[in-house]
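Asker: Following this line, the structures themselves.
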Structure P
Amino acid sequence: MSSLPLIYLCRHGQTDWNAEARLQGQSDIPLNRSGFAQARRNGRYLANVLGSEVASFAYVSSPMTRAADTMRTIRTESGLDPDAFRRDERLKEIHFGDWQGYTVPELVQLYPDQAARRDADKWHFLPPGDGAETYAGLAERIAPFFRELDGPSIVVAHGGITRAFLHAFAGLSPTEASKTGIPQDRILRVREGRFDWV
């Protein structure tokens, strides 16, 4: 990870599906009021910490609405053009296939055997349905994006993206990465081979 530049990796703010603990995946659910407040908090933090340097960072977001709106809010808090950022398809959230929109307890009732397999090995489990991905596959999808960053960057993506990043670049095991909580009101800072939540 020491080869990476300074990165502030932000998860998008909360959506109603997040609040209901639904598997969101690539369903394009918008931010709710709490989500916009979380994005403003993260934007204010970056504006205060980075000061005049905030304009010199590269800004890249997932193209999904909840991530792009989080990025617009972050840039607004720094007095920057809210729409002047790049979107990268590789930063889309993991696809949960036919399971998108369900809660885990609902899936346990509907598909007990498959839910048990997911619980036993969340990292390698492939949900049913077109487009579904494993976390292992997601880590392969996002790794080239982060390796291509060539300067200080602010990136807005998703919980799954952050878990995949922590495994691919920060040394977390698949089990640790798949179970770690990813807050929506804090930012993962990657600096000089170390990472911390700010």
Structure Q
Amino acid sequence: MYPLVYIVRHGQTEWNVERRLQGQADTDINAFGREQARRNGRRLAALIGKGEDFDFVASPMRRTRETMELMRAAMGLDPSAYRTDPRLVEMSFGDWQGFTFRELEARLPGSTRGRRAAKWDFQPPGEGAESYEMLLERIRPWFEALDRRTVCVTHGGVMRCLFRIVEGVSKQEAASLEIQQDRLLRLEGRSLEWL
């Protein structure tokens, strides 16, 4: 059973707009992403006030840290009073980071076919590249150790894994979930709910 946790995906980046594989490339959120973060902060404030009994933690990447800082500022909190955890970083796309699928196919026709066939278990080429299943095993200990109310800012891949861990959705369903950047995901007990 999980304590109450609000999970937020980082605000929009230009690479999101361009549909580039970000993975562990350290990109920044854009103006629209900053407004998404502020809105999520205002929503959180309406739900938890100042969140005095909440732990605030983010992936250490720039896009998640800026999202957390803007959310906290919108809540009237010290923007820098949170911690990071490296286990919450996005999955690595290895050699594919920074490319769109169209660009990958233009460079090496057929190279993305394997991912389309088995998206959850597919591991891109390149050192350190991960599949969603590998990401799930990396982040599971963090989620299983949660013992207090928490606000977490992380990435789309991490949130897809959470649906597998908490609700046991199929690999195919988890891999195709739309993970929005302008909503809060509420975890409590053994259920997840978009707010």
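Asker: 3.8 is what came out when distance in nm of label points 7 Å out along Cα→Cβ at positions 77 and 109 was calculated for one structure; which of P, Q is it?
Answerer: P
Asker: Could you tell me which structure in P, Q was used to calculate mean count of other Cβ atoms within 10 Å over residues 53-60 as 16.5? Walk me through the numbers on the way to the answer.
Answerer: Numbers: P: 16.5; Q: 19.1.
Working through the options, I get structure P.
Asker: Computing mean count of other Cβ atoms within 10 Å over residues 141-148 gives 12.5 for which of P, Q?
Answerer: Among P, Q, the structure yielding 12.5 for mean count of other Cβ atoms within 10 Å over residues 141-148 is Q.
Asker: From which structure (P, Q) was distance in nm of label points 7 Å out along Cα→Cβ at positions 21 and 93 calculated, if the value obtained is 0.6?
Answerer: Checking each candidate, the match is Q.
Asker: Separate question: Just checking, which of P, Q has the largest value of distance in nm of label points 7 Å out along Cα→Cβ at positions 69 and 165? All intermediate terms of the calculation are to be shown ahead of the outcome.
Answerer: Working: P: 2.1; Q: 2.6.
Answer by largest value of distance in nm of label points 7 Å out along Cα→Cβ at positions 69 and 165: Q.
Asker: Now, a different point. Please state which of the structures P, Q yields 0.5 when distance in nm of label points 7 Å out along Cα→Cβ at positions 13 and 61 is computed from it.
Answerer: So the calculation was done on Q.
Asker: Using distance in nm of label points 7 Å out along Cα→Cβ at positions 29 and 101 for the comparison, can you identify which of P, Q gives the largest number?
Answerer: If we compare distance in nm of label points 7 Å out along Cα→Cβ at positions 29 and 101 over P, Q, the biggest value is for Q.
Asker: Now for a separate question. Just checking, which of P, Q has the largest value of distance in nm of label points 7 Å out along Cα→Cβ at positions 85 and 133?
Answerer: Q
Read-outs throughout are calculated quantities, based only on the coordinates presented, and are distinct from any laboratory measurement. Quick caveat, the model's predicted, so the values are computed rather than measured. Cβ atoms are built from the backbone, for glycine too; each structure is taken alone.
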